[in-house]
Structure 1
Amino acid sequence: MTLTETLRYRGAIGQWSWVLHRVTGLGVVLFLVLHVIDTSWAVFYPGLYEEAIAVYQSPLFTLGEFVLVACVIYHAYNGLRISLFDANPRWWKHQERAAWVVVGATLLTLIPTFIIMFNHVLVHYQHDPFILPLEKVLQAQLPFAVGIAAAIVGAVLVSGVVGMIAGNDDAEGKGKPGSRVERFWWSYMRASGFLIVPLVFGHLAMMHLIQGVFDLTVAGKTIVGTNGLVNVSGTAVEFVLARWNTSLSGATTGLAIWRIYDIGLLLLVTVHGFNGLRYVLTDYTTGNMLLKRAAVYLCLIGAVVLLVVGGAALLSSIDRDAIIMACESQEHIGRPLSAFCQQALGL
């Protein structure tokens with residue numbers, strides 16, 4: 001269904017649930033790309049990670065944070081509705097009522113969630129906050145835009161080469177409707193959706209409610225989920241270091257619980273998200289085998305890149321020197337430095 005057809009077609013709540021599920025899913029996938037790559041910088045490029053967090057703390061991204069949380073919550077609830085009804089097709093006669101229940105549950109969840117998040121914003125702006133200029137915020141997104149454009153061009157070129165060699169067969173090979181491959185992905189989307197919801201909601205609760213993005217750079221702030229560890233340097237890199245080193249048996253030894261948690265999130269959400277993106281893109285490129293095949297390759301490229309980059313970061317260690325590099329980055333962008341960073345930099 002094209003955009004024009006979507007706006008013209010009067011399918012009531014069922015149609016708009018379908019549209020919202022896709023739109024919110026696309027929004028979450030876009031943020032997933034930014035979030036995984038940015039977080040990997042805490043390991044590989046600590047200075048860039050501090051700059052990325054400064055971007056996330058800007059008014060533009062603060063507004064985007066509210067939109068993102070709304071997208072995640074609606075998509076999760078509606079996904080559960082779809083999975084439950086698919087498990088028992090006889091329930092589909094109640095889909096209209098269930099769709100309204102999803103809308104109601106989303107609003108009931110968002111009201112207290114937004115109140116808590118807005119309180120974080122108010123507290124932050126009451127203390128003369130550091131705000132990155134808008135032009136720098138927008139400039140920081142250029143590498144992502146270039147990377148996505150390059151992935152699209154690369155996918156189209158590969159699709160063209162494959163088409164010349166193998167012909168214009170179905171872009172998904174055995175992935176035709178009703179095939180064993182597609183039945184697997186159908187089952188995966190529903191099973192993974194159930195597993196993702198508690199993990200994602202737990203992540204949202206910790207990183208947007210209990211602590212917000214503004215708390216990542218507050219010196220002396222206790223870091224959520226770390227047995228009381230304090231962010232001494234006031235750097236986002238130390239925040240990540242403390243969380244990923246926190247274990248079931250202590251602060252720095254044993255089984256690193258948050259690494260395992262984040263690995264589970266990375267695997268489930270990345271595969272789920274990019275397979276959902278494949279459904280959307282191939283729906284709109286069915287009449288053009290070149291573009292349909294390119295859509296599949298693009299989703300494959302995106303998923304592999306995120307899994308490799310995110311997995312490498314989660315399986316690596318963050319050197320303590322990375323905190324010094326983070327302090328240097330904070331000085332570079334003009335953020336007020338903590339006492340720790342001033343001493344470390346000899347200021």
Structure 2
Amino acid sequence: MNKKRVLIIDDSPLFTQLITSIVSGSEGFEVCAGAEDAYKAAAAIEKLKPDMLILDVELPMLGGDKFLRKLLPQYAVPVIACTSRKDMAAAMLAAGAADFVLKPSGGELETFKHQLKSAMVNASNIREVTCDGVVYKLRRSAEQKRNDERLILIGGSAGSTEALPVILREFDKSIPPIAVTLHMPAGYTNLYAARLSKQLDIEFVEARDGMALRSGCAVIAEGSKHMRIAAADSGGFIVRSTAGEKISGHCPSVDALFASAAKFDAKKMTAVMLTGMGYDGADGMLRLRHAGAYTIGQDEKTSVVYGMPREAFEIGAVMKQCALENIAAAVKQRLKEMNG
């Protein structure tokens with residue numbers, strides 16, 4: 001597997017050493033160089049053509065946000081901003097950083113390691129960045145293959161945070177891309193993703209706008225933002241993560257996810273409705289079924305709240321009802337049939 005080559009830009013040798021150890025110990029990543037200021041970083045980028053940057057916000061001579069504004073229009077790569085100053089997060093994200101991680105203080109080293117690894121995975125999946133309102137397509141390696149055009153879609157609410165890992169733990173990295181929307185508030189989906197990523201054989205990450213959906217990875221809608229499916233230039237799909245009004249009573253909304261996916265080749269899609277209160281997702285699942293998707297609903301006996309699955313079933317959106325413990329097998333059987 002080709003590893004993502006990471007350039008570390010930080011004027012602290014100690015911190016550069018720490019990040020180097022984290023990157024080197026992360027599957028799929030390697031450090032290509034380090035630079036202690038913006039000018040040496042620019043020279044390293046020109047020479048080495050890294051796939052990702054980990055950037056100190058407070059650089060000597062030129063601040064991190066100014067550096068990004070000069071860099072991204074010429075060389076668009078995902079950049080993870082690192083600093084001890086939380087007040088700089090908004091400025092760095094506006095300047096085009098893909099993510100923002102606070103440097104550790106005291107006994108927070110393990111938390112920092114996990115957050116940085118998660119940010120690297122998230123950043124490696126995006127396909128564009130926005131710098132001061134202008135969108136730049138990321139440079140792509142010639143060896144990158146087209147994305148899987150199959151898709152698994154999962155929605156749920158009450159009880160679904162416990163139900164979802166029961167399904168996902170049955171999958172390995174050969175599984176097609178998975179997009180998940182659960183009714184969760186802002187600030188909780190990242191923690192949930194971090195917990196599940198430690199428990200599963202597949203990757204599990206919080207959505208970022210422009211992120212590619214790829215095999216062996218599940219992406220969950222960010223709390224209080226709708227996640228929709230859009231076409232990727234290289235085939236397959238990316239996600240659009242945007243704030244907005246509630247749809248079917250919720251943000252994020254399962255209907256928003258399902259309805260957006262129904263606009264594409266739904267014959268390659270499998271949709272699952274998990275336990276939850278209300279009716280969100282029923283109309284979107286019906287659209288998917290009419291478009292050719294295979295649809296599965298959790299049964300009443302194993303649902304904590306048989307609301308969303310019932311609504312979908314009663315309007316004819318569900319093709320197969322399953323006990324929770326049988327849903328993964330039903331998805332695998334559908335994928336086997338699709339492969340002929």
Structure 3
Amino acid sequence: MLNLICKTALIKSVLLLLIFIGTTPLTGCSKKEEPVIPVTPPVVETKTLKEKAKFPIGAAVTVAHLKETDFANAFKSNYSQLSAEYEMKMKGIWTSLTGYSFDNTDYLVNFAIQNNMKVHGHALLWYSSFPDWFKTAAYDSLNFENNVKTYIQTVVSRYKGKIVSWDVANEIFADDGTLRVESTVYKTFKDPIAFYGRCFQYARNADPDVKLFYNDYDQVLNSAKRNSMKKMVERFKKSSYPIDGIGDQFHTTIWTSKTTVSSGLTDIATTGLLVHISELDIRVNQNKSDSYVFTDAEMIKQSDMYKSIVESFESLPQAQKFAITTWGITDKYTWLTGWWHPKEYPLLFTSNYTKKKAYDGFLSGLK
């Protein structure tokens with residue numbers, strides 16, 4: 001009898017357990033199963049600047065720097081266009097009325113050709129680069145122009161087919177948009193703009209295929225200078241003076257307005273000409289502080305600014321994107337440690353030629 005009672009109790013317990021299980025929602029079965037979303041690893045850019053860009057990526061260099069193996073290797077591996085920092089300017093070439101020194105320019109051009117690079121000539125006319133012998137000669141306007149014409153045609157003809165583009169004129173406007181009064185040209189000609197227009201024509205006559213640029217700083221940020229440049233371009237067109245492009249130097253900062261950069265570039269593009277970011281570097285030491293430290297946070301700000309500038313350039317019509325050129329490649333040799341502050345780090349490579357976050361920012365801004 002006891003055995004039967006135990007069996008009956010056991011059966012009831014099992015039945016109750018089954019009823020409980022049947023009426024209790026099971027967490028694993030009460031909800032629809034979540035779809036499994038595969039985790040995609042972040043894309044790591046493996047291309048170099050020149051491999052990713054659909055337009056030339058240039059850098060300004062010197063002969064001495066190219067003779068340093070690490071510099072030359074970093075330059076060749078990442079860039080596709082060469083500009084001269086100063087060795088193609090008039091003062092470095094024109095030694096006397098009939099004398100020319102082409103050794104450095106030849107070296108730069110030959111280096112580019114040997115490494116499948118293009119060459120952008122910088123610059124035929126710049127107020128700070130007229131040789132002393134020329135300025136002290138006190139030429140009248142007729143002799144002044146005839147001599148400059150000979151200079152332009154001699155230099156451009158020598159590199160016909162080897163230099164693809166020239167800055168014919170550089171920095172002729174002051175910050176307020178007026179012509180530079182300290183310029184030798186301003187002091188010699190009643191109509192300096194017409195003189196510069198004729199110089200563009202002399203360059204075109206010497207090489208019909210070369211692209212001809214006007215180059216200046218702060219045109220993107222300074223509407224007064226930009227408007228003067230646009231008026232000059234319109235005058236050139238009406239007078240049939242040749243001009244193919246506008247170069248903005250872009251010596252800029254991490255605290256520059258990105259909106260102003262974008263709108264300024266777009267405004268320059270309304271000329272219909274090629275656009276060249278021609279001397280890009282980005283300062284970080286805003287207060288010129290002796291105690292400044294280039295921290296990770298500062299590196300990220302600089303990288304973000306490089307990315308934003310490149311993206312703004314990429315937003316221009318494809319046919320107008322001529323090139324982006326950095327003013328040097330390494331913080332080791334930047335001009336800004338002399339002009340701005342010794343603690344300055346504006347370029348894409350460290351002093352040891354390792355790629356900075358700035359390089360990654362530039363690269364990610366490219367389409």
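As an exercise: Cα Rg over 2.2 N^0.38 Å, calculated from one structure in 1, 2, 3, equals 1.08. Which structure is it?
The value was obtained from structure 1.
From 1, 2, 3, which structure was helix-only ellipticity at 222 nm (-39500 (n - 2.57) for each DSSP H run of 4 or more, over all residues; to 500) = -13000 calculated on? Numbers along the way, then the final one.
On the way: 1: -24500; 2: -10000; 3: -13000.
The structure behind it is 3.
Out of 1, 2, 3, which one gives 26 for relative contact order in percent (Cα under 8 Å, 6 or more apart) as computed from the coordinates? Walk me through the intermediate numbers first.
Numbers: 1: 26; 2: 12; 3: 15.
Computed on structure 1.
No value in this document is a laboratory result; all are computed from the given coordinates. Not measured: the values here are computed from a predicted model.
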